[in-house]
1. Please state which of the structures P, Q yields 1.9 when distance in nm of label points 7 Å out along Cα→Cβ at positions 46 and 62 is computed from it.
2. Taking -15500 as the value of helix-only ellipticity at 222 nm (-39500 (n - 2.57) for each DSSP H run of 4 or more, over all residues; to 500) derived from one of the structures shown (P, Q), identify that structure.
3. When mean count of other Cβ atoms within 10 Å over residues 14-21 is compared over structures P, Q, which one is greatest?
4. One of P, Q was used to calculate FRET efficiency 1/(1 + (r/R0)^6) of positions 22 and 78 (r between Cβ atoms, R0 = 25 Å, to 0.05), giving 0.80; which?
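What follows draws every value from the coordinates through simple rules; no lab data is involved. The model shown is predicted, which means the values in this text are computed figures rather than measured ones. Cβ atoms are built from the backbone, for glycine too; each structure is taken alone.
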Structure P
Amino acid sequence: MRFGNWEVSATSIEWQGGGLNRFSILKDEADRIRKHPDGRMFYEWVLLATDEDWITQNDLYDFNYAFVYAAAVFGLPFDYEIFDTTLTEQFEILDIEDEEDNW
């Protein structure tokens, strides 16, 4: 299944947008969690994608859909509360980047 430039197969989520950039998540690693010192938990790969300068906001939006779809296809445990917390963090990161770009 394709979401914009992201392809979800039975074994991975992969960037298919062309160019030299690569971003690939294997099925067994997709549900990796990052715990913040304050106790919040995030889906690691969503934040890693957010940190990539070459991934546009539109591509991140598509990635978020691909990520949720992939979790279902891969049969991974998926926590909507962690995902919501992760998206809140993602939006804060993007807002900070937008403010920096306006300087």
Structure Q
Amino acid sequence: MTKEDKEELIRSHVYVIERDFGKHSNTFRLSKRLMTVEVDNYHVTLGDVPSKHWCTCPGMARQQFPREEHKHVKIAVDFVDRGLEMASYRLEGTGRAAEIVFIGEGDQS
């Protein structure tokens, strides 16, 4: 697989986020979808302070940078700031440099 093919595959994923455990919960279900098919899912918990944020994806445990810079945490923080029930996002780039792109309210996969 070429670098360009890998980048295109990454861009084709849509992340759909919604609150897990009710509208006042600080835990979110993040579904990673490819062409409307869920290929993975994670749970993101936003703590009282950024150092307490957590994500169940394998990358969170091995990353060597602050938790608030984790791509799934960035999505959850943006989602909370927007005050939505459900939203869709894409990621541009990988790792610490990943930028989140808000697609829209609801499931846009």
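1. P
2. P
3. Evaluating mean count of other Cβ atoms within 10 Å over residues 14-21 on every structure, the highest lands on Q.
4. Q
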